[in-house]
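Take a look at the structures below.
Just so you know, all these numbers are worked out from the coordinates, no wet-lab data involved. From a predicted model like this one, the values you see are computed outputs, not experimental measurements. Cβ atoms are built from the backbone, for glycine too; each structure is taken alone.
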Structure I
């Protein structure tokens with residue numbers, strides 16, 4: 001299974017970002033992320049054996065319970081690998097100092113949970129972001145990054161980790177289809 005641990009913004013935050021991006025989607029050669037695909041990846045697991053899933057969920061739950069809910073908002077943006085050769089446009093995620101520490105520790109805990117479960121973790125250094133668009137070839141994107149830098153969404157409470165299965169090519173227009181596998185509350189957070 002192809003899985004990732006994520007923070008999924010609430011509907012209000014996604015709608016706010018979607019409204020900001022909507023009038024701009026006709027410009028440029030971008031493949032824009034749909035509202036259902038917007039998330040912050042804490043850890044990515046490219047190949048999880050069925051036999052490892054239960055242990056991974058259990059260990060992710062433990063990692064989540066070690067962290068407390070924190071306020072966060074989508075704001076600013078950038079491009080990977082850089083603005084001159086952009087392949088990905090992203091919106092940033094910001095928190096106060098205590099929230100930023102919780103977020104970093106939560107991402108580290110999600111990576112450690114996988115390692116302890118015998119699951120390989122893909123990716124490099126954690127950089128909090130939501131991918132909003134992909135480009136087919138490297139493109140100079142200064143104008144788009146400036147636009148994203150002007151964005152600031154509403155604050156919301158990150159209070160759970162969602163383990164998501166990703167099925168490549170099964171979504172609309174052959175994009176990945178995402179399906180939640182488990183929701184794991186942070187300490188003191190109830191799942192309503």
Structure II
């Protein structure tokens with residue numbers, strides 16, 4: 001299984017550090033030349049591989065950590081996303097009307113043709129996501145939502161491998177709204193930092 005993070009801002013860095021902590025190789029890419037952020041990637045660890053956007057989207061599992069407004073450019077990097085799992089880690093202030101009344105992840109699912117879309121890793125602010133998820137003997141929670149149960153389970157297993165506890169919220173239009181941030185309308189779980197403990 002191959003992994004890529006598209007976007008190398010605060011969220012992209014936090015995700016890359018989660019992979020590095022666990023010695024898992026992941027590509028990082030932006031719309032810029034990889035040389036421009038190679039030093040930042042190297043500073044995180046040897047398993048963080050700078051690539052071009054065209055190279056990175058070849059990964060099996062792709063994290064979207066760009067500004068929401070930049071996602072169309074990423075989508076155009078492949079004519080068809082069939083067979084790929086896309087994790088929407090973005091938040092947006094775009095009005096609901098501009099997204100056809102859809103939650104942002106359901107909108108993303110239409111743009112990334114053929115992809116299995118999972119909403120996840122977006123409900124924590126970057127500074128919290130950046131921390132080791134091992135907390136006081138428990139593990140930090142990440143919420144996941146998807147219309148594809150297999151994709152949700154796959155990303156749940158990845159989240160666990162990265163040290164988190166994954167909690168499934170259901171479909172994009174139901175569970176996705178619980179971790180949705182838009183203007184004054186915030187989902188009940190957005191930016192909630194929760195820790196799960198083994199019984």
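Quick look at the numbers
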{"quantity": "Source structure (of I, II) for helix-only ellipticity at 222 nm (-39500 (n - 2.57) for each DSSP H run of 4 or more, over all residues; to 500), computed value -9000", "calculated": "I"}
{"quantity": "Structure from which 2.0 was derived, distance in nm of label points 7 Å out along Cα→Cβ at positions 34 and 122, options I, II", "calculated": "I"}
{"quantity": "Of the structures I, II, the one that 21.9 was derived from, the read-out being mean count of other Cβ atoms within 10 Å over residues 10-17", "calculated": "II"}
{"quantity": "Comparison of I, II by distance in nm of label points 7 Å out along Cα→Cβ at positions 50 and 98 - largest value held by", "calculated": "I"}
{"quantity": "Given 24, 17, 12 for semi-axes √(5λ) of the Cα gyration tensor in Å, for residues 58-161 alone, calculated: source structure among I, II", "calculated": "II"}
{"quantity": "Of the structures I, II, the one that 16.4, 47 was derived from, the read-out being Rg and Dmax of the Cα atoms in Å", "calculated": "I"}
{"quantity": "Entry that produces 3.4 once distance in nm of label points 7 Å out along Cα→Cβ at positions 2 and 178 is calculated, selected from I, II", "calculated": "II"}
{"quantity": "Origin of the value 0.6, where distance in nm of label points 7 Å out along Cα→Cβ at positions 74 and 90 was derived from one of I, II", "calculated": "II"}
{"quantity": "At a computed 4.0 (distance in nm of label points 7 Å out along Cα→Cβ at positions 26 and 42), which of I, II", "calculated": "I"}
{"quantity": "If relative contact order in percent (Cα under 8 Å, 6 or more apart) is computed and equals 18, the structure in I, II", "calculated": "II"}
